[in-house]
Structure I
Amino acid sequence: MLFGGPWGPIFIWRAGLRVLHEAVTVILRERLSALIEPLLGRLGFELVELEYSSAHARALLRLYIDREAGVGLEDCERVSREVASLLDVEDPIACAYTLEVSSPGFDRLLRTQAHFGRFVGSRVFVELREPRAGRRRYTGKLLTVDDTGIALEVDRERVAVAFAEIGKARLAS
């Protein structure tokens, strides 16, 4: 038998801590998004993605922002200043952290119907949550977007994919 002391086996205790840490991280990400998204909206930007990691000695908060006209270095600097001021007041992160603000880049993630709509005609990569006919990944031209999903041209064939089926999607390089 494994005994780790009066609180039970060590491996169970560590696994419990990991699960607790992951749950707290999810809650913190949601709180950060709720704080940051309205600010970005007022500044004319969209929060494409928020990454938070506390795996290292200093936590990292990385924001990917976008807007119709694109994002430049000055935009990232401005958003960084504004978000830093907001976080200084609200203080949602209990430890020291680094804030990074960036544009989504060439392999931009596509999460919403509006994201897909903006890139009709572009090459995209789509990974399904569950395989369909033994295939999970598709790369092709984004043909159409509607309320229920997207249509791609893959190997000269039309492939319809419902939003609910999409696990991950991004622009293809």
Structure II
Amino acid sequence: MQTQRASAVDVEGGVQPKIAGRLRPWLRGGFTYGSGDGNPSDNRHETFFQLLPTPRPYARFPFFNMMNTEDGYGILLLRPHAKVTISSEFHALRLSDANDFWYSGGGAFQPWTFGYTGRSTSGRRSLGNLYDTGIEYRVNRRLTLSGYLGYTQGLAAMEQIYPNGKDGKFGYLEFLHKF
């Protein structure tokens, strides 16, 4: 039987300066920490476990979550029109503990893995830098059109696993209709 002793912290702040009037900028920054397990052989499980997460609002390029992760980030939101929001983000990602896995996944959608996978990074902590931009256009109260494009500059941990292609790109278009 293992004892669970994990932790997580999320700190975020922002400012909405009264400059660039029509763009209505909102600058945000923060740090998210989910603990990792430094010794998988003892009777203490120290990896923070997201039981039933909702990763998409926080990680639209879904290659990371809060398990064994440190995420320092900055966000610029622009709202040039009442129906338009543009978001650009930067995330500096690394593992909290090099002796634990790099976990990915979004929760309970598979019974045999519970929706998560873990990969060994052979002691490397720096995961990657994520640069992304999204735009949302609210056509009316029932229809929203969105586009997203993200680029990840893979660092040492990703290079260990994917030596011939450590960087990644991900994008999508979305049409959301509310009934």
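Table for the structure above
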| item | result |
| --- | --- |
| Comparison of I, II - label where mean count of other Cβ atoms within 10 Å over residues 66-73 is highest | II |
| Answer label among I, II for the case where helix-only ellipticity at 222 nm (-39500 (n - 2.57) for each DSSP H run of 4 or more, over all residues; to 500), calculated from the coordinates, equals -1000 | II |
| Among I, II, structure where distance in nm of label points 7 Å out along Cα→Cβ at positions 98 and 146 as derived comes to 4.7 | I |
| Percent of Cα pairs over 27 Å apart - structure with the largest value, from I, II | I |
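Computed from the coordinates by the stated procedures, all read-outs in this text should not be read as laboratory data. Since the model is a prediction, treat every value here as computed from it, not as a measurement. Cβ atoms are built from the backbone, for glycine too; each structure is taken alone.
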